[in-house]
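Next up: the structures, one after another.
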Structure I
């Protein structure tokens with residue numbers, strides 16, 4: 001079979017055979033410049049087909065340079081494939097961000113954005129309604145961390161603004177709506193407050209290895225992350241017989257981490273999705289969420305005695321030994337802790353109770369038993385008294401006490417004596 005000619009005269013464009021045996025096509029466009037096909041072809045007919053397509057675009061007056069179309073197609077593909085997680089990663093790599101700032105922003109996003117379903121959604125599909133749904137979810141799942149929630153919202157908003165102004169993948173920023181900084185009324189407020197007897201039953205019901213950690217939630221008011229990040233060096237007075245003080249200086253959070261091959265150091269790819277595999281891990285941060293969270297709390301004496309015994313039997317001697325661990329001595333996931341707590345909840349008949357309810361119990365006991373609000377604020381680790389009152393609940397029976405007080409105002413009880421000073425009507 002004869003070899004195809006290396007050149008062919010055409011009324012539009014030209015095709016030539018390269019030394020490799022493949023064919024290249026090019027033509028002079030309406031702009032007077034030469035334009036080559038973006039690739040070479042196995043057969044001359046394929047190269048000529050590309051030229052015919054380009055000629056049709058010119059005839060229809062819709063032609064633009066092939067390179068420009070390729071760039072637009074790449075942007076279109078990027079817009080379609082760019083997820084919220086990808087966007088956050090691109091923004092955090094911006095040259096104007098300092099490394100320390102990027103790390104801080106990344107932490108907030110990991111805590112409230114990248115561990116949710118929103119992270120995997122294409123940016124072009126995210127509208128204001130979807131952001132509102134995500135924000136409501138954050139408020140319900142993290143009712144006690146308004147500052148962290150708001151900070152994550154602002155960082156997400158900045159990332160989407162980067163998508164608008166720098167990447168140009170969306171026309172407007174959906175991460176803004178009225179009331180974003182105002183948390184919705186948490187559904188947990190509809191649950192009855194845990195009673196003292198229930199708190200004791202829950203702590204006793206989880207078993208000897210978990211009793212003291214659960215008591216620290218109820219009687220010291222620790223957040224769950226603060227408890228799971230607690231170390232031996234944070235407990236002052238363990239060696240004596242006097243008070244024990246918990247120094248809250250760190251916090252543990254569950255984050256999503258990319259799985260890395262130990263040999264190559266490269267991310268392990270999920271063969272089904274084509275994306276890097278991830279896993280959830282607990283990470284300890286040495287700085288609490290807010291400055292106010294950095295606090296000292298004295299443990300009630302009865303709990304302090306059990307805390308000493310717990311540390312003697314179950315906590316390592318090193319200063320950084322965790323107070324709460326799994327049976328194998330590893331750091332406990334928050335999900336694992338919640339599962340262990342279920343046994344105590346069932347024993348107390350309070351299966352609706354959450355770790356945050358223990359903290360609300362602590363705050364309520366402080367305020368309803370005479371602790372000044374400012375002192376309660378400091379012990380709870382809040383920045384303002386208003387934060388304390390957002391979830392403050394009075395003890396069981398407060399409705400009846402309030403009604404009784406009003407009854408006394410409406411119909412005060414009076415007694416008449418012969419010496420009451422009133423004149424005799426008769």
Structure II
């Protein structure tokens with residue numbers, strides 16, 4: 001009997017990987033190894049009902065951020081072959097101090113995960129040759145999956161999303177070449193991700209054949225309420241408030257518009273959230289700005305079910321394919337997004353939304369919003385129906401996750 005052990009950064013504890021919730025119920029007899037310390041109440045609330053999942057919960061000072069233990073563990077990684085192999089590879093060039101620290105951290109974390117999961121396997125009495133180690137990210141989790149597969153004569157597979165694919169400026173994708181070569185299967189969530197990996201390493205056919213795109217998906221909660229001409233133009237965004245998401249740019253663009261009334265809701269918080277609140281409070285914005293902060297997925301879905309929304313917007317500088325866009329499209333809400341990563345795969349220009357260049361200015365974004373507002377009611381209804389249809393054909397959870405699970409169990 002094949003057993004799948006899924007390694008997550010933290011789900012179902014804390015706020016990590018909330019979109020993993022949609023996938024779990026399509027697995028059978030899944031073992032979820034969580035590498036984060038959180039309270040059991042949060043975990044219980046995050047887990048979907050009626051799922052057959054065995055939860056292995058990591059409990060270590062290392063993941064609490066204890067600096068002494070973290071530093072000692074990282075220093076030990078200097079003596080591993082993983083460290084020296086990567087240090088002499090061209091992928092870490094030019095060598096920078098922050099890259100060395102990142103590499104040491106990844107290796108030490110992977111070793112900690114291997115020890116934790118090995119202990120749980122021993123207690124469970126699982127046999128070799130029957131284990132599939134599935135990493136949700138192509139990072140230290142994937143490295144741990146590979147080491148575990150080698151130790152237990154199993155298989156190692158990984159999903160990859162955005163930050164774990166694209167080697168953008170300042171983003172060192174650790175051990176990417178090594179993982180690409182040695183993992184049994186790699187599952188990008190977007191065609192652009194597969195294209196990027198293959199082009200980076202000029203993959204031969206044997207490597208290309210083990211890279212297969214499997215999209216994420218969202219559940220069906222029905223359509224967004226009909227929009228009418230007597231309500232404010234309503235815009236929604238949903239993301240962490242961090243620099244690469246450029247949420248403040250959304251506000252700046254809205255603030256430049258004076259031709260009509262706008263109601264903007266933002267769901268999410270982060271390191272720049274307080275700055276955003278101060279910017280909004282100190283402005284003379286004439287529009288209604290509602291910063292919702294971090295809310296549960298259930299709260300957001302209920303919002304979409306009850307509040308008419310004209311447009312969803314995302315101005316990120318880096319993305320895989322945003323689950324937040326999948327959710328908006330499922331309700332028939334058109335999307336406006338920057339053409340980065342795999343976003344062009346989920347937004348089809350003038351069909352279910354609009355793409356703008358990554359380097360668009362605040363003025364460019366404002367003008368695009370004004371243009372969308374000028375669309376006739378008939379045109380907007382067509383846009384909404386096409387948004388919903390595109391989601392049904394490409395991002396319905398039942399179809400995407402059922403096919404993915406079948407692939408892991410029968411084709412790995």
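Given a value of -0.65, -0.74, -0.84 for log10 I(q)/I(0) by the Debye sum over Cα atoms at q = 0.08, 0.09, 0.10 Å⁻¹, calculated from one of I, II, which structure does it belong to?
Values: I: -0.65, -0.74, -0.84; II: -0.46, -0.59, -0.72.
Attributed to the structure labelled I.
With FRET efficiency 1/(1 + (r/R0)^6) of positions 145 and 241 (r between Cβ atoms, R0 = 35 Å, to 0.05) coming out at 0.65, pick the structure among I, II it was computed from.
II
Matching task: 13.2 is the computed value of mean count of other Cβ atoms within 10 Å over residues 17-24. Pick the structure from I, II.
I
Which of the displayed structures (I, II) returns the greatest value of distance in nm of label points 7 Å out along Cα→Cβ at positions 89 and 225 on calculation? Spell out each step's value before the answer.
Details: I: 2.3; II: 5.3.
Looking at the calculated values, the largest one is II.
Suppose volume of the Cα convex hull per residue in Å³, for residues 33-232 alone works out to 206; of I, II, which structure was it derived from?
Among I, II, the structure yielding 206 for volume of the Cα convex hull per residue in Å³, for residues 33-232 alone is II.
If we compute Kirkwood radius over Cα pairs in Å, for residues 25-120 alone for structures I, II, which one ends up with the highest value?
Looking at the calculated values, the largest one is I.
Since every read-out is calculated from the coordinates, none of them should be taken as a lab result. In this text, all values refer to a predicted model and were calculated from it rather than measured experimentally. Cβ atoms are built from the backbone, for glycine too; each structure is taken alone.
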